[in-house]
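Bear in mind these aren't lab numbers, they're just calculated from the coordinates by the rules spelled out. As the structure is a prediction and not an experimental result, all values here were calculated from the model. Cβ atoms are built from the backbone, for glycine too; each structure is taken alone.
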Structure P
């Protein structure tokens, strides 16, 4: 067996090789502008090759491509697998549901192509700032975040959950609430735990309705919010007590550290949100 000699490599070849390696390396972090309107965060993204404005919602368990967008793109199936691009990060082989989204988008001024859900976000650290609206995705919490509150975060029914407590005066309970940056009501409670007996049209107190009963008090992140707009959600899991929406969450800068299972909150506004807030 003869010797094999390594040939000298030119400087230009080394530079080219480094460039090729750099291009082939997947992007592990990125940032994008978003907009916050009518209680939801909307961000430009691409799902199954369909670019557009997508609702970003940590309280929605699965990513959705709007049925109208899917039909235009030539998809006949209701369950797809493909690439999702968000904030400069490309994620391959993601499950995407094809569903109607008209009920969620009627109050928004531009067409919505779908919803980026918790399934896509779960492997990342997600930073959300509402004003100016920006989102950032990273594989690890490498940048500093001046959090004043840190909450343990678990998962229920495919959604992240944190602990909160609600009261109507006569009754009170604490449980797991899912924080949703794409949920347009300050708080919603599972209809297995609460009722809205004074609502003239009961369906209107559910998501996408127009009736918002006032909740006596919400305790969350060390603060007490009183007399805030609320609603109901259908009971999907007995362990899920309800939902905390963007009108409440937007009074902080948020870091969802999904791998670390923590939700960090940093102060954003000096003034209190709607209702009366103490201790925030």
Structure Q
């Protein structure tokens, strides 16, 4: 009986040590697990770095979001999440460089809140786009219900039954509640082919997609108004079948981060993972014409 007794004690000891490790999971350990489940290798030159906090601290919960704005940070604290995984910058520029913000009141107050609550923030942008298929595209296609219309397994291109830009925009608005769509081109233009360009890929990428004769409508997150917008406007005025729907940056990618939270839950099982939706950025003046 003694060998069996000692064997049982050993099993309990191992289980106890595993539970201890599980209870003391750090943000750095979570990141290492994320790297293992991506299809792309981790780049040394990337914006996907820790922006605040000590990554070797214990994680109480993980909050996944598009922007780590003040509303999101407060909701993370309410949900006992000290590790925030955000898709976009926290400190108002692509590289999160704070050299020009050192004496800025908004930056200082935000940093004070982050430090007060011991929040660890990781940006997860480059590699979520680089993994195959693109994590943002997967989430957006699922939310929009466009998978059956996708005509390229790697590129977000779609074919729909012939319809007008106006009718398509109305349907899209219903799926992206809270977003304020902006449409360029003839609302009565009939089309079948659509390209999705989430986020802010830049005017060159947008124009390259639109230069393809098969692309009639492009759905984008945002762009500089004197670049992509004017290109589509001129094309439409020339009588070409080109139109664009601008959804806003958050609306065009947020479902991809909701999908990210589900992806994390598939292998991070010992720490709570929650998705926190960003509230609408803009508001409109009601009944402005009355």
Supply the structure label, taken from P, Q, corresponding to helix-only ellipticity at 222 nm (-39500 (n - 2.57) for each DSSP H run of 4 or more, over all residues; to 500) with the calculated value -2500.
P
A value of 21.3 was computed for Kirkwood radius over Cα pairs in Å; which of P, Q is the source structure?
Q
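Assign the value 14.4, calculated as mean count of other Cβ atoms within 10 Å over residues 77-84, to the correct structure from P, Q.
Here the read-out was taken from P.
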